[in-house]
Each structure stands twice: as C-alpha cells, then as structure tokens.
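Please find the structures below.
Derivation of every value follows stated rules applied to the coordinates shown; laboratory data play no part. This structure is a prediction, so every number in the text was calculated from the model and none was measured. Cβ atoms are built from the backbone, for glycine too; each structure is taken alone.
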Structure I
Amino acid sequence: MDLLSFITLLSYVALNVDIVLQLKRIYQTKSSSDLSILGLGIRYAAIIIIMVKFATLKDTALIVGQGLIVVTFTAYFVLAIIYSLRKKS
C-alpha cells in the first residue's frame with residue numbers, strides 16, 4: 001500500500017470515529033431533535049453514490065474506507081430516525 005492510500009484510509013478512520021461519537025451522543029441523549037432527517041437523508045444518498053463510484057474505480061483503499069462510512073452512517077441515520085419517530089409519538 002502506498003503512502004497516499006494509507007493516508008486515505010486514516011482519513012476514513014477519522015471520519016468513522018466522528019460518526020461513532022455522534023451515534024454515542026444520540027444514544028446517550030435519546031434524542032435527535034437537533035438533527036435534520038432530510039439533511040441526513042441527502043448525505044446518506046451522497047455516500048451511497050460515492051460508494052458506487054469508488055467501486056467502479058476498483059481502488060481498494062477508497063472502497064474499504066467508503067464501505068466503513070456506509071456502515072457507520074447507516075447506523076447513525078437509523079438511530080436518528082428512530083428517535084425522531086419516538087419524539088413525534
């Protein structure tokens with residue numbers, strides 16, 4: 001693995017840590033009231049589109065990194081939706 005690929009993976013790790021911290025915050029507060037579900041949905045769609053693009057490029061570092069983002073952001077998005085629905089009921 002070259003240096004640029006390694007740095008790319010490190011940046012994805014940093015992004016995933018940020019998402020995990022946000023997940024933890026939502027879970028601890030049991031609230032997603034300060035989040036825009038529409039905004040999260042748009043971000044999620046963009047993440048999926050980027051994942052498809054990286055898959056076509058066949059760049060392992062980008063695919064692995066974006067795959068991690070897809071997994072962690074999916075959990076974040078689902079948890080935000082769950083707490084948003086609980087708030088409304």
Structure II
Amino acid sequence: MCIIKSSEELMSFVKKMDRDNSVLQFPIPGKGKYTLVLQEMDDQSIASDIIANPQLEQMIKESQIEYKKGEGMTTSELLKSISVKDFK
C-alpha cells in the first residue's frame with residue numbers, strides 16, 4: 001500500500017498503471033482505504049489474469065459486492081471527493 005499526499009500524486013500513480021501493475025491500494029485519512037484496479041480494454045479474458053494473480057479474484061469479488069451495495073464510486077467521483085486537507 002502506498003501513501004498518496006495529493007490528487008496530483010494519485011494521478012501520477014494511475015498514469016503508471018499497466019497490465020503488470022494493475023492494482024493500487026492507498027489510504028486517505030478520514031475517508032478509508034481504497035483499491036483501484038485497472039481494467040484494460042482488450043479481448044483477453046480476465047481469467048488468465050486471475051490465474052497469474054490469485055489475490056485479484058478475491059479483490060474482484062469484494063469490489064462486486066461493494067458495487068451491488070452502492071458503495072462504489074468512479075475515479076472522477078473519488079478525485080472530486082478529496083482535497084489537500086485530506087492528506088495532512
């Protein structure tokens with residue numbers, strides 16, 4: 001888990017995400033712990049990614065449960081919800 005101090009730093013991490021670096025976990029004080037998962041736009045099945053990283057399957061299941069409960073948010077919503085004071 002990395003420590004992120006600003007929305008600009010978060011976007012820097014997001015820009016570096018790729019197939020091999022597709023999961024980012026970080027806390028925001030006063031908000032909670034977030035897990036950001038890159039979903040590529042290609043024809044490859046996620047099954048091969050799960051085989052390569054079994055922890056990904058559990059994270060996907062947890063994310064689906066939270067989404068069904070209405071607890072999910074888009075990256076845009078996340079970025080709008082944080083400010084500089086959240087990182088102090």
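Table for the structure above
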quantity: Given 2.9 for distance in nm of label points 7 Å out along Cα→Cβ at positions 40 and 64, calculated: source structure among I, II; calculated: I
quantity: Value -13000, calculated as helix-only ellipticity at 222 nm (-39500 (n - 2.57) for each DSSP H run of 4 or more, over all residues; to 500), assigned to which of I, II; calculated: II
quantity: Structure responsible for 13.8, 42, with Rg and Dmax of the Cα atoms in Å calculated and labels I, II on offer; calculated: II
quantity: Distance in nm of label points 7 Å out along Cα→Cβ at positions 16 and 80 - highest-scoring structure of I, II; calculated: II
quantity: Relative contact order in percent (Cα under 8 Å, 6 or more apart) - structure with the largest value, from I, II; calculated: I
